[in-house]
Structure 1
């Protein structure tokens, strides 16, 4: 693990608003593995709102563990990050993990940021209240990433832990359906704007 640094601009994002755009600062995007030369304005199209509603109802309340998939460039990571940054940081310790070279972590409550290269035996940060919401971004179907997720899942509290996996893939491919059901894992497909036209619901499968 690299030296811990403090990221100053980690704002609380308001997604419970009638505004058509949500703004994410460049410092937050860069700390979460999304290289950006400036602030980003996310348009609240129906697919984004559908994802946020799903995360509120099925993950925050229902404790599902979704793998978010969809076409490249559809906004999976940015939309998921907006939700992560909107969570109540008094109630939840929010940890954003980006899998890359190097991989990185950002604790939104404390604004602590660090990088790591060794995924083996990854240890989640300890939080006093044990309410930990983990977001893993950049997942690919490979042994290293699957083992990493297994390290994360085994450490999460069944009652007070939450997990969302944002995948770099358009589909999850073949998986063990019985094992996923036992772990409360399901896929959420995020449609592009054109794909979503005329489609209502049916995102989960």
Structure 2
């Protein structure tokens, strides 16, 4: 694929991600809190716990750490799972009357498709995650995925070095990994659905 097309598609994906992975769920969370919609609030809390991996990944990509390509893929697989895994929440949301439930379901389907397509689109670039950093930076097709995180750094962390931000990304990834492992292996295995409370 020509680099200009790839760059356009990647930037379009990042814009869609900011809209549907960040802004819409924030709006839904405020709306659900104001409506006291417990099931929607719980679903969004679960979503944010999973989607926080994307923010960690931004810091990994700022530092051009190869593992960021695998983390991006994993986050896009886990997000739809987090939105549909809990059957009782799904039933409560479907049975809830009103616009909030309908908008929440539409948003869940959009995220499911966007993350699914994003994960599929990431597969050809998983090889970037197997390169060392100089090789990754030398590869134009790998580097195109780093442009948006580098832009984020210019806006929010201009005076901070990519290595420092990458360090905090690694710390976040380690903490996230331990929390996820604990949840999956201990709480979910022993407590099942009540592991969320």
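Kindly point out which one of 1, 2 the value 30 was derived from, the read-out being relative contact order in percent (Cα under 8 Å, 6 or more apart). The structure behind it is 2.
Name the one structure among 1, 2 that FRET efficiency 1/(1 + (r/R0)^6) of positions 3 and 91 (r between Cβ atoms, R0 = 35 Å, to 0.05) of 0.75 was derived from. The read-out was computed on structure 1.
Looking at distance in nm of label points 7 Å out along Cα→Cβ at positions 123 and 163, point out which structure of 1, 2 has the largest value. Intermediate results must be reported in sequence, preceding the final value.
Numbers: 1: 1.9; 2: 3.8.
For this comparison of distance in nm of label points 7 Å out along Cα→Cβ at positions 123 and 163, the top structure is 2.
A value of -24000 was computed for helix-only ellipticity at 222 nm (-39500 (n - 2.57) for each DSSP H run of 4 or more, over all residues; to 500); which of 1, 2 is the source structure? Considering all the candidates, the number was obtained from 2. Looking across 1, 2, the calculation of Rg/Rh (Cα atoms, Kirkwood Rh) that yields 1.00 traces back to 2.
Computed from the coordinates by the stated procedures, all read-outs in this text should not be read as laboratory data. Quick caveat, the model's predicted, so the values are computed rather than measured. Cβ atoms are built from the backbone, for glycine too; each structure is taken alone.
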